[in-house]
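Derivation of every value follows stated rules applied to the coordinates shown; laboratory data play no part. What you see is a predicted model; the values in this text were computed from it and never measured. Cβ atoms are built from the backbone, for glycine too; each structure is taken alone.
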Structure P
Amino acid sequence: MNVKTTDPELYKLISAEFTRQQETLTLIPSENYTSLAVREATASVATNKYSEGYPGRRYYNGNINIDAIERLAIDRAKKLFNVPHVNVQPYSGSPANCAIYMGLLSQGDTLMGLKLSGGGHLTHGHPVSFSGTYFHSVQYDVEKDGMIDLSKVAALAKLEKPKIIIVGTTAYPRIFDWKTWGEIADSVGAILLADISHIAGLVVGGVHPSPVPYVDVVMTTTHKTLRGPRGAMIMVTEKGLSKDPKMADKIDKAVFPGLQGGPHENIIAGIAVALKEAATPEFKSYAKQIVKNAKALADTLLGEGLTLVTGGTENHLMLVDLRPQGKTGRAVADLLENVGIVVNRNSVPHDTASPFDPSGIRLGTPAVTTRGMKEKEMREIGIIIRDIINGNKQNKSIQANEVQDLCTRYSIR
């Protein structure tokens with residue numbers, strides 16, 4: 001029995017979602033399309049097995065093949081990122097960050113991350129998150145130009161002496177200077193965590209510097225630029241093990257049994273496939289094209305008079321500040337979706353508007369690059385976005401037809 005015959009109602013919804021993805025352009029920078037091979041692995045019989053514990057140390061019998069699957073994912077991640085220790089069991093990015101904190105900090109210890117409004121993440125110390133509730137959170141911010149001033153970060157670290165510093169963002173379009181971040185953390189004796197969830201694919205693709213030589217711990221989700229299933233990995237570097245030989249063990253124990261039960265081995269199997277794909281020359285070309293496409297889209301928007309936070313991009317994403325047009329992110333995101341372009345509303349630095357109806361939109365190129373689009377198509381998309389934002393009187397059906405033409409020419413693979 002398959003889904004179509006067992007549950008026609010659900011099959012209809014899944015089919016409708018496939019059609020939606022096929023007939024729209026995904027510009028949300030945290031979304032991507034997995035390969036058929038990744039989807040096959042995640043839908044495999046690996047989902048049937050309970051495997052609490054780690055390879056060779058399970059609490060259930062019958063894990064001989066599951067152990068091999070998990071070891072394969074671990075070995076591929078070690079080689080791809082050049083790290084000595086990897087945990088592939090975290091269910092997602094937020095639980096992974098939680099495990100790192102729980103393993104390396106005590107309740108009330110000070111952690112330091114970027115403010116959410118400046119492009120950070122909830123789990124980097126925001127007050128509504130566990131990270132800002134169970135730990136003492138101090139947060140650095142971006143400047144008026146949207147850039148992080150590392151001299152101010154260093155001064156804050158010297159003043160607050162955090163036990164852990166988190167470097168990583170959800171809406172920051174610039175490259176990180178990992179060496180200087182490492183020097184800041186070392187100067188105050190802090191553990192340095194690189195949350196590369198957004199840029200992991202760019203790092204292994206060679207178009208963003210790797211944090212590994214300069215940080216102690218690396219966390220990444222696997223479903224963004226890495227093009228895997230929805231999971232996460234925690235990696236401990238040589239520097240981290242030199243600082244604390246028990247660092248990896250502490251984090252592993254925080255993942256299991258501290259925070260999680262049985263790992264989702266079908267997802268780990270999908271991660272293994274994605275890591276193999278990411279080690280190919282084709283993936284390196286893909287990562288380079290993501291950045292080329294982002295620059296082409298950003299240059300088009302700037303050339304059409306729109307305002308981008310930091311004045312452009314060096315990675316896969318950009319933030320459009322809509323305040324000069326007197327528009328809100330929610331309104332523009334809805335208008336774009338009406339013609340088949342899917343973005344997300346997003347706060348801009350020092351935004352005074354509500355996060356539910358902020359002053360910007362966030363755009364990214366990983367998904368459209370997966371579909372095979374290049375700079376020419378980015379310029380076409382940029383013109384449509386300009387017309388929507390500026391309230392161009394052109395018939396919306398024409399804009400929708402232009403989007404549909406792109407979707408047809410570049411179907412989901």
Structure Q
Amino acid sequence: MAGLSKPETQLVATLQTRQAAMAGEVVEWARINSGSRNMAGLAAMRDIIAARLAPLADSVETRAPGPVTTLADDGTEVPVPHGANILARKRPHANRRIILTGHMDTVFPANHPFQDCRMPDAHTLNGPGTADMKGGLIVMIEALAALEAAGAIDNLGWDVVVNADEEVASLGSAGLLRDVARRCQIGMTFEPSVTPEGRLASARRGSGNFIASIAGRSAHAGRNPEDGRNAVIAAADLALRLDALKQRIPGLSVNVARAAGGGANNVVPEQATLAWNMRPQDLAGQQRAEDEITAIVAEIERVHDVALRLSGGFARPPKPFDPPHQALFGLVRETGADLGLAIDWAPSGGVCDGNNIAAQNVVVVDTMGVRGGAIHTDREFLIVDSLSERAALAAVTLARIAQGRFDEIVHNKGEMHV
């Protein structure tokens with residue numbers, strides 16, 4: 001760690017003394033089920049996280065989610081519940097601001113068998129949300145606590161958003177993320193690293209979730225099938241046409257995820273639904289996909305004489321890896337080298353709130369959380385030593401941003417000035 005200044009060395013030492021406490025806290029948090037639809041568990045986590053942020057922030061608020069609806073299998077529009085979110089602010093009048101984000105929800109519902117933690121070895125913690133991302137939330141909070149105690153970022157304002165619905169596309173928190181990001185210039189999101197070795201995600205695809213409700217006409221399958229309009233056949237045609245877009249739009253992935261409809265074999269089905277996900281490589285691909293969906297829907301209605309109702313859209317735009325982002329990642333790599341860490345990065349097909357933040361013209365690195373792996377499975381694990389390691393990486397990087405190191409990099413490259 002020869003490249004660290006004396007204050008930075010002290011920051012690292014402080015965070016190393018917190019290693020055992022951080023590990024214990026991860027276990028406590030992981031044992032609270034906070035699946036995206038478990039409102040009671042999310043409320044419990046919200047209270048705990050808010051209490052941890054309160055001594056550091058000037059204000060901590062609960063922000064209600066925005067309204068979200070979807071289509072039921074019978075075509076009716078129904079509300080979708082989301083948990084409330086946290087907004088914590090420090091030095092709210094500072095013009096230089098950074099947005100720090102994480103999510104309290106996990107993919108494991110309250111009735112999932114994966115609810116507790118174990119240590120398969122001395123360095124690994126297996127448990128729900130340990131890596132994705134209760135460990136990351138603790139890394140973020142500990143980094144801020146060390147920085148504030150040291151007075152290392154007194155010229156920098158920060159806004160922390162901890163949302164309750166990241167695992168279900170952040171639909172209820174999208175407005176909050178957007179509004180806060182617009183006031184900031186730089187962002188950090190504490191998703192786990194892409195690999196157990198600590199790789200960061202650079203460019204990210206966008207993501208859109210859609211559901212189509214198709215209304216046909218029932219008829220007797222034997223006596224007068226010609227009077228029917230088969231909604232299941234229309235849904236199948238829609239699925240094939242959507243899947244074919246992978247061949248026409250470069251970099252686009254399409255996953256037709258769910259189909260439902262029909263009933264008795266002697267009745268022409270009058271109702272069907274189809275759900276799918278699309279991930280464009282860039283904004284041009286997203287626009288082409290949107291245009292194609294509109295055209296395909298019109299063609300399905302014309303060919304099959306059905307009515308189609310569409311819900312959803314591209315909630316996460318593609319995240320670029322442009323020169324400003326390259327400069328921020330370069331600062332993280334330099335900081336990592338001074339800490340004895342080898343930091344690299346690669347594009348990712350996964351999406352997160354970093355996509356939404358970058359869309360507000362914010363330069364963001366969104367995999368500053370712990371090292372681990374097997375997320376979204378009952379094999380999810382956290383590498384315990386990475387708690388203090390990644391807290392130190394975040395803290396020293398933030399201290400250097402406050403000192404103007406990022407400004408110097410981008411100014412010298414002539415790309416932008418934050």
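A few notes on this one:
- Answer label among P, Q for the case where Rg and Dmax of the Cα atoms in Å, for residues 145-336 alone, calculated from the coordinates, equals 18.8, 54: P
- When distance in nm of label points 7 Å out along Cα→Cβ at positions 57 and 345 is calculated for each of structures P, Q, structure P comes out greatest.
- Top of P, Q by Cα Rg over 2.2 N^0.38 Å, largest first: Q
- Winner on distance in nm of label points 7 Å out along Cα→Cβ at positions 313 and 329 once structures P, Q are ranked, highest first: Q
- Structure (P, Q) behind the derived value 20.0 of mean count of other Cβ atoms within 10 Å over residues 33-40: Q
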